[in-house]
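Values in this text are rule-based calculations from the coordinates and carry no lab data. What you are looking at is a predicted structure, and each value in this text was computed from that prediction instead of being measured. Cβ atoms are built from the backbone, for glycine too; each structure is taken alone.
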Structure P
Amino acid sequence: MKNKGTLLIVDDNQAVLDSLELFLKYKFSKVVTSHMPQTILSLIRAHEVDVVLLDMNFAAGINTGNEGIFWMKEIHKTDPSISIVLITAYGDIELAVKAVKEGASDFVIKPWDNNKLLVTLEAALRLRLSKKELNRLKQKQHGMVEEKELEVGRFLFRSPAGEEIFNTIRKLAGTEVSVLLLGENGTGKEIIAHEIHRQSARKGEIFVKVDIGSLSESLFESELFGHAKGAFTDARDNRIGKFEHASGGTMFLDEIGNLPLPLQSKLLSVIQNRTITPVGSNREVPVDFRLICATNKNLEQLVKEKLFREDLYYRINTIKIEIPPLRERIEDIRLLIDHYLKVYAHKYGKPDLRIDKPAIDALTGYSWPGNVRELKHTIEKAVLLSETPVLEASDFSIHRSHEPLISTTKIVSMDEVEKIIIAEALKRNRGNIQKTAADLKIGRQTLYRKIRKYRIKG
């Protein structure tokens, strides 16, 4: 069975060219030969070459290998993903090491062994195809950046809690530290992860999200590490894993608390060694990514219960960011409403759509138990189903069965109401007295007095 690829053979010895072509023309979809290195670049453009089998010495009496390395560099200027296997009659190990360091996929010595040569070229072709796929995915990712950013949204805030998170992200911008995001479902952990990526030195590279909770144990290794052809029954082709896709960019592992204990050691190994081995392969692949993890679970408690590895927890927890629920970021709700209205009005071709004031009041007064995710879906559904240019409160599916922040199902005194309001304001402002007093429109001394009166812990 032929390999699906184009091979270019370049050697100044016509007998060598004929011998190689005779053997390899049945192994590749197309084999092109040339005895003049000056034709290499034009042949690559004309035939979309995947692998070049390149002689290291062309000038008679010169055995330095410099000519082969020169043309190898010229090829990589044209297309860095082309695999190059150098071939020489001089088995100098130093020359071989130099060639590989300079960018060669491998090195073959004349006279060659046919089986070994074929295995080497097949490996070079697999490498080329993997690089092409990776480049395709990166280009696709770059093309989706604006659309994805619009859909996911940048981190929007007016609340003190949001400002604190944003300042933390800004401090992380120039570092490569691992980040752990904690918060309830729907609080916007993916938005924060995107914001960290957007402000980092890797912002022009790929952002790869993996939902750990959606992966079964049987799929985990294949999805994240990739696999070699024939590694298991359905492995009909080589496949690059998510870790390799993310190399150069950011890897976001969502719901990391759902990772089964037996698989945690495999993830730890990748983080520590920065290499992966695809399933069914012996080839180690270096990977380089910024790691961001997220969970709604208490990992410290899972560590105590021996359900999460302590060494992995400390590896992913260099910086921890806790994202408060939307009910504690009331000031952010209006910003998010305006953002998602703009997103979905554009998506569904209703650019002039707006929301009336009673509807805005209803939305901003709602507790949003599903957080940002619920708000986002609520706005999308209303926009999609709208038949008028103005959205009213009745157009929004708000599940009013959820209890409000202050229960009205039982009679409470004014003191109890005041205590609840002050406690919520303190929590929202992370105990900041000045900001809490400003929110409540009372003096700081008055606030201190009421805190003491109600014995509120701030």
Structure Q
Amino acid sequence: MLFAAISTFFFFSCQKQLRRQTTQAEIAAEAKSNSHGHLQQTKTFSSEVARKWQDMQLRMLRLPAGPNIYGMNGNRFFAYCGIGLYESVVPGMPAYQSLHGQLTDMPVMPSTEPGLSYHWPTCANAALAFLNKNFFTLTTNANKISMDSLESDLNTAYQTEVDAATFQRSVAFGKTVAQKIFDWSKTDGALTVYPAYVDTPHLGQWSPSAPNPTAVFANNWGKNRLFVQGSSTGTASPPPPPYSTDPGSAYYAMVKEVYDVSQALTPEQAATALYFRDSPGFQAGTHYLSVFSEIMNIEKPQLDYYALAHVKTGVALADAQIDCFKIKYEMKVDRPIKYIREVLGHTTWNPLLATPPFPDFPSGHSQTGGAFATVLTSLFGQNYSFTIHTYDYLGMTPRPYHSFNEMAEDIGKSRVYAGIHYTYSCTEALRQGEKIAGNILNTLRFEK
């Protein structure tokens, strides 16, 4: 009787355990096919969709030598795509919130339907496809076909992972987010048509007259709306030394250094300058987007972390560039070429790279570099070693670095080696970019 009782106890216990296991398996199976509930969070998905779209964007930004059809828009497009990506997947990140109310004039984002599931990679694919197609309207027909193919291939894969209703709902949500972001982008000032630039020549100030280029580029970019109000507060550096032709003046020494460097340029310094000339390649300061893509393809973070990294990097780069060009056209510090020819008397001197058609201070590459380095350091640490392969396709030697700041400083030096910037313009611009990114990281509240 005791044996029978024990046997009966174990039999019913096993049956109870079996029923429990069966019930859990049934629930899991039902959940997979059920349209109710946010069943999977954004962090459970890989960032493949975002990385593939960023690689596609780089293909469109990589331009041969010649006209820059995108102007200053490279970092701007990157920023809006990052915001669109983040907003399309943040409902699947329970601890995080929309950036509405934090980014300047950003509209209210659409809400997901309560109790219904969404497939976050599908949402991201729809948002990034919409934004890239609407931003890169000037790209080649081949690239337009490639964008259609990328969107279609990803959707084909995603349709096997969820039911039809969830898939369609996710596509609609991503597109709705993207439409609102794109409409918002049209009000930031980048599309404003301003009167033609009127030169007001003043001794020692930049002027679009020979030996400077006679063209004027991006003179109104600094009027664009900042993504984060106050991002440039407290970031300005002391102005460069005042203009002087006195051989004992700080200005004279600042320019003479550029000339002296050009006369003793080492092969390594010349290679550094040529690597970061960005033409052919990523024009208008978008080289950092290539580095971002390389890092993300190495790290392969989950979709939630990628979205956070993209939006933070994009906003910091865009605001740093806006602030940079605002200061350039306010201060109008002249480029080295005119002083070297007309004051130092080296009448046939030319820089290694062609002088850009806008004022010197601050250095755009350095200011965006400081912002980029600050954000990426916050994401991956102070001593992150990496090698950039941006111009492997041009046969250039890859460049290894032990930190993001080391790379940004190297890019600043490259502008001095190239003969188109002063050291002061690069070192101070780097600091300004760091401060702008710091303000942004301290201001935006991603977590609830």
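Taking relative contact order in percent (Cα under 8 Å, 6 or more apart) from the coordinates of each of P, Q, which one would give 11?
P
Of the structures labelled P, Q, which one yields 52, 22, 20 when semi-axes √(5λ) of the Cα gyration tensor in Å is computed from its coordinates?
The correct label is Q.
Upon calculation of Kirkwood radius over Cα pairs in Å, for residues 283-354 alone from the atomic coordinates, which of the structures P, Q produces 15.7? All intermediate terms of the calculation are to be shown ahead of the outcome.
On the way: P: 16.6; Q: 15.7.
The structure behind it is Q.
Quick one: helix-only ellipticity at 222 nm (-39500 (n - 2.57) for each DSSP H run of 4 or more, over all residues; to 500) came out at -18500 when computed from one of P, Q, so which one is it?
This value belongs to structure Q.
Comparing distance in nm of label points 7 Å out along Cα→Cβ at positions 227 and 323 across P, Q, which is largest?
P
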